[in-house]
Structure 1
Amino acid sequence: MRYVDGYVVPVPKKNLEAYRRMAQKAGKVWREHGALEYIECAADDVKPGKRTSFPQSVKLKPGETVVFAYVVYKSRAHRDRVNAKVMKDPRLASMMNIKALPFDAKRMFWGGFKTIVEL
């Protein structure tokens, strides 16, 4: 079964185009190094919940939107090999400075997931 890295990111709406450009560049690098898919999605129908929700998960502020992203790999071992190459790729050096990013990286969260159903 495939392996997925998932990300949830709060992005100021005024920075969404800059974020999209950054994500497109990052996605190209991930794909060149072997990722099967690279998807970034901006919130369209995500409302605050009573206990938890996408907006609450990143402490969404006025003027921000939530981005949900995921990268698909053949396996966790494949993910580890791809990410090792990605992290060394000089094209992403500017993205390693969290102060220069078009979003608040401190409120971003991510994780790796084993696929349990694929249809």
Structure 2
Amino acid sequence: MKISEIMNKALAIEEKTSLKEAAKIMSDKNVGGLIVMKGDKVSGIVSESDILKSVSNLGKKVSEVMNKKVISIDKSDSVEDAAEIMAQNKIKRLPVFSKGELVGIVTATDILAHSEAINDDFFFD
């Protein structure tokens, strides 16, 4: 199964967005992370835990607390590839790209919901 079959729409915000605004978006949209953009380029990912670590200063910009090491996947890659990347890097979400353009996001929850698409050897190797 391809990532394009299970990915969701990525919610993106600008680097200058405050943590308070980001937290509100996450709450309103019921998501645990947002893609951070600088113009039309991905510059990071901000998660609930990033915000919680800075809860005493929600006026900070997301660019101050986001994870700048963005690991991504191509929409034509397999669900198994995504699971392996997440496990190796201890991350829960992967931005999905097609021809260098952000087209979605896949989360650990998405992968678990489609775990029948992952080879049994992945789990029991």
Structure 3
Amino acid sequence: MAYIDGYVLPVPSKKLDEYKKIARKAGKLWIEHGALEYHECVADDMTVPMGVQFPNLMETKRGETIIFAWILYKSRAHRDRVNKNVMADERLTAMCPDPKSMPFDCNRMAYGGFKTMVDYVAEE
């Protein structure tokens, strides 16, 4: 079954363009190193009537926008190989020379690896 890395993070709205530039570069790196898919999504409808709304869950501050993202792999072993290669790639280091200079607070990012439990794909 497929394996997914997922993460959610708040980004200051005024830094979304800067974040998007980094996300595009990062996505290309992950795909180049073997990830099957790379997705970064910006919050749109955060006023759903059920469950805990993402802004409350992430304790967003005024002027922050939530990013929801996931990367698809063949398996956990495949994910571990891809991530090892991405983390060793000097281009990633060049994008993130200092966590303090990132357009978001790394300490507020929620991240984890997930085994696929149910998987449906629409037929074309």
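Annotations
- Structure responsible for 2.0, with distance in nm of label points 7 Å out along Cα→Cβ at positions 77 and 101 calculated and labels 1, 2, 3 on offer: 2
- Winner on volume of the Cα convex hull per residue in Å³ once structures 1, 2, 3 are ranked, highest first: 3
All of the numbers you see were taken from the coordinates with simple rules; none came from a lab. In this text the structure is predicted, and so the values were computed from the model without any measurement. Cβ atoms are built from the backbone, for glycine too; each structure is taken alone.
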